[in-house]
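Asker: Take a look at these structures.
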Structure P
Amino acid sequence: MNGKRPRISSVHGVVAAAHPLAAQAGARLMREGGNAFDAIAATAAVLNVAEPYMSGLAGMGMATMFVAKERRVRTLDFITKVPFKLPVERFKDREDLHRGPLACSTPGNLAGWCTLVETYGKKSLKDVFRPAIELARDGVVLTDFNDDKYMEAARDLKPYKAFYEDWNRNYAFGKGVVKAGQVLQQPNLAKTYEAIVANGPNHLYKGPLGKALLAHTKKLGGCLTQDDFDAVEPEWLDPVAADYRGMTVHTLPPPCEGFQYLLTLRILDGFDLGRLEHNGVDHLDLVYRAIRIAAAARIEHNNPSLKKLKELLSDGFVAKLRKRVADGKPIDALTEQWMPKPIDERKEHTTSFSAADKDGNAICITQSLGAGFGCGVVIPGTGVCLNNFLYWGEINPKGTNYMRPGGPLALPMAPSIGTREGKPVLALGTPGSYGICQTQTQTMVHLMDFKLPIQDAIEAPRARLWDGRRVQVEGRVRPEVVNALKARGHEAEHYPPWTMSVGGMHGIVIDPDSGAMTGGCDPRRDGYVATA
């Protein structure tokens, strides 16, 4: 009505994801007696089929969840360690880690999905993977967004003669070209999932799939070993949290870099944003300044100890940052990491999705392959595409998260759960690399300060801040506002009205009194909400 998407709500269960088939798969699991944890794993597996350039079983991710029977928020980190034999000293230019087998770190997603189902799910792996197996075998009709991402990857990967044809046969009909409306079948991936159902995740970590992966990457010059696979173990962690407008927002602790999101909210909690003109210069100026200040603090104090993290989120430290935000002087600072040049936004490919059920469980996962189709290497006969997460690690020894073989790989994901009085009220996450903490902050302001419904909050104009003073503002913000931002010291650019540079967010708002769950999905992607 009135050109707006309808409110999509349910008291039985909701899934919000970046592709309709994935959201529907999760809702199907709940209708068949599963819970949010079964649903989120089924959604993840189907995303591997429907948007394989964004994530897959050989990627990595993180989850934040409210476990109803335990009445607590937990997080699960399935980001794997830096490979033990990575020759990190060889790399002087991070582009050397963009494509190819050396860019690949050990797969973590499959272990994460299976851990969630085993720990809290109600269904079997056979039930959870059934929708993905059916879709991989029968085929998925390619969307316009699929077309764009497949062709972008085809152009990028074609020069890599050693592994392009494996990718081409698996994803581009052996012709290097796809078109919206074509049906893409992935029978090899269907067989891989069937083997995982039969043998569990060790089909990858200790079995035939892992052996094939190691042999193929070694042949291409990779460095992964069985020791890397043996070290894979998703880690349960207590969340880190901060209050914003009466809501407690939870995400993962370090080495996850999501504490930048919490720090930004802590800064903004000291300003009465709701009294300002929505999307006016005062609103956007304050938010952009807080984002930039928090990013600089994250870079300076990255991977802090829990004691240091407590200090960073303390009233005293936050008060100093608020004072800098309020002084009106231009802010020129890093937003990415210690590196000589910023990441090209076209290389950011991640997905985030959420599920909530009638029992009171809620979960948000953010996961990725890194770049579009990861490192570009597809393991022949398996349908499995490998990640390029090492591209997102720091190779500058000055960096506070410099990659060390066997050490942690710190990433800026921030899947989040919001609670009030001990009950879940929000599941929210987004892709976007170092834009993740920026995007979630902006949407939280729309949601909490300006009281927009979840769908409207996600659709509202956003911006992507880069190193220095540069900021790309979606074109639906009025030109005079962008000009006023320039006058205040922001190097603001009027961007297209809608751009994936500002993420692809999905979330669920939960009414703690009625139990009604309302989903929101991002039109910047093939976002969709499905109900049980």
Structure Q
Amino acid sequence: MPADFIFFNGRIVTMSPEKPDASAFAVVGDRFRAVGSDDQIRQLAGTHTKAVDLEGRTVVPGFIETHSHLSLYAMTLLQADCKTPPNQNIDDIKRRIAEMADRAEPDKWIKGWGYDDTLIAEKRHLTVQDLDEAAPDHPVFVSHTSGHLAYVNSKAMAVSGIDAHTPQPEGGEIDKDHNGVPTGLLKEEGALALVMSHIPPYTVSELRDAFKTATGYYHRFGITSTHDGAIGYFRHGPQVLETYWRMHNEGELNIRVYLTLIEEIYRKLLKLGIGRGFGSDLLKVGSLKLFQDGSIQAFTAALNEPYRDRPDISGELLIAQEELNRRVKEYNEDGLQIAIHANGDRAIESVLQAFEAAQAHHSVRANRHMIIHSQLATEPQILRMAQLGIIPNFFVNHVYYWGDRHESIFLGAERAKRIDPLNTARKHGLPFCLHSDLPVTPVNPLFSIHCAANRMTRNGKVLGPEERVAPAEGLKAYTVNAARCSFEEQNKGIIGPGKLADFAVLSNNPLSVPHESIKDIQVMATYLGGRRVYEKDGG
């Protein structure tokens, strides 16, 4: 059968050890048919074959973003932008919220995303007074950039029944002043849920348009597959699943999605007989998500030693050890893949203990469990992950976006330099993945590979140079390893015969440019199943 397309005159980084380099490939339907030299591939052309000259550009397998929140990012597009930049001070934030309130119907909820108390000029949390001044006639809910804190105004607390007498919820905290009055700051899911349960969910129509915009954003960076992490965390689980399902059935889903679901939603699917792997090459049920701590920059990650600037706290485990052991054992024996959020070394220790306890009853290796973020994993913990077959999914962007503040505020120099121990994992033969955690940081695999190879902070400091890895390891984390962690290595992660024809055309080769230039490489085009879904202007 003649090829539908042949692509030639390129530098093909196949990621296959059998044929690592080529100059051309052929596509039939949505899959690669052959990879080789220009002369070899031209022989597969027929009368109706379309030929594409790559003009010497580099082609890599489509990037697989193994932990981000496409659906949550889509929702942030409907909210006030509270990030820094563009906002420099709290007045900027208040102005954006006020503008949204002025356009809103009476009593409509005003939502914002991305506030960072360590970057804003005032270096403090938002208060109920700030938000009351910005929108006195509307309930307001603003998410912290970490996703683990939120800020509310008086009207939001009144609607939610939060006052000085409200007891502290399990798995969260209502921050109160010395008089016991809520300050407007909520910590972790248990507290956030008190308010989120009163916020009307977005409609499928609203989400559908936002999902299309979000998908286009992923395509700009060569991403063809993503794990949508923690669906249901912000109380939109049913609407998100319905939106994905409708888009899939009506031919509007232009990215491959591996659904990571919070426990409550996953349990409902299990009752319907739906578990991991259910779905298609475009939309598939993936892992079950648990949380064992919070965020370093929110002072809620569980650490072995106290925080540098808060020696009175070291974070808390969100699930008691006995209960975590029980859940992990149950889901592991059911053959489910578990993705557990753990940033701090104490949280990672707790998670490993649960996996080790489960291993005593039933192998955990086959289920390819993941520890999401794995920020402060120690070398002994890395060794135990390798023994158990646990996949660390590192949030390497932390080095750039928070490295300086981890050193000066949160962790101190010694702990900060060992965040994201990629090279330690490599030395011990432990395959790892990388991710952006969008909307926490921008989604850009090439930038994450740059972070892995350079470990450069915002201020230009190399943080923990001994944990740098070669660009090839970073590229592997976004292709070969990423495909494996969703049990899809037979279908993706490599440019080779029979694999899905998902690939990105790059302006340069990340394996041959100077390491400091990787971040400057541009994605010229993105293809999903042999179909172009993005082309850079002027490309």
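Asker: For relative contact order in percent (Cα under 8 Å, 6 or more apart), which of the structures P, Q scores highest? Before the final figure, lay out the partial values.
Answerer: Values: P: 25; Q: 16.
Looking at the calculated values, the largest one is P.
Asker: On distance in nm of label points 7 Å out along Cα→Cβ at positions 62 and 454, which of the structures labelled P, Q is highest?
Answerer: Q
Asker: Suppose you compute FRET efficiency 1/(1 + (r/R0)^6) of positions 54 and 230 (r between Cβ atoms, R0 = 41 Å, to 0.05) for every structure in P, Q: which one lands on 0.60?
Answerer: Working: P: 0.90; Q: 0.60.
Label of the originating structure: Q.
Asker: State the single structure among P, Q that was used to calculate helix-only ellipticity at 222 nm (-39500 (n - 2.57) for each DSSP H run of 4 or more, over all residues; to 500), giving -10500.
Answerer: P
Asker: Another one. Looking just at mean count of other Cβ atoms within 10 Å over residues 102-109, which of the labels P, Q belongs to the structure with the highest value?
Answerer: Comparing P, Q by mean count of other Cβ atoms within 10 Å over residues 102-109, the maximum is at P.
Asker: A value of -0.91, -1.01, -1.17 was computed for log10 I(q)/I(0) by the Debye sum over Cα atoms at q = 0.25, 0.27, 0.31 Å⁻¹, for residues 86-133 alone; which of P, Q is the source structure?
Answerer: Only structure P yields this read-out.
Asker: Using the calculated result 180 for volume of the Cα convex hull per residue in Å³, for residues 206-349 alone, pick out the matching structure from P, Q.
Answerer: P
Asker: Comparing structures P, Q by Cα Rg over 2.2 N^0.38 Å, for residues 302-477 alone, which one has the largest value?
Answerer: Max of Cα Rg over 2.2 N^0.38 Å, for residues 302-477 alone: P.
Asker: Have a look at P, Q and say which one yields 39, 26, 23 for semi-axes √(5λ) of the Cα gyration tensor in Å, as calculated.
Answerer: Answer for the origin of the read-out: Q.
Readers should treat all values here as calculations from the given coordinates under stated rules, not as data from a laboratory. Quantities reported herein were computed from a predicted structural model and do not represent experimental measurements. Cβ atoms are built from the backbone, for glycine too; each structure is taken alone.
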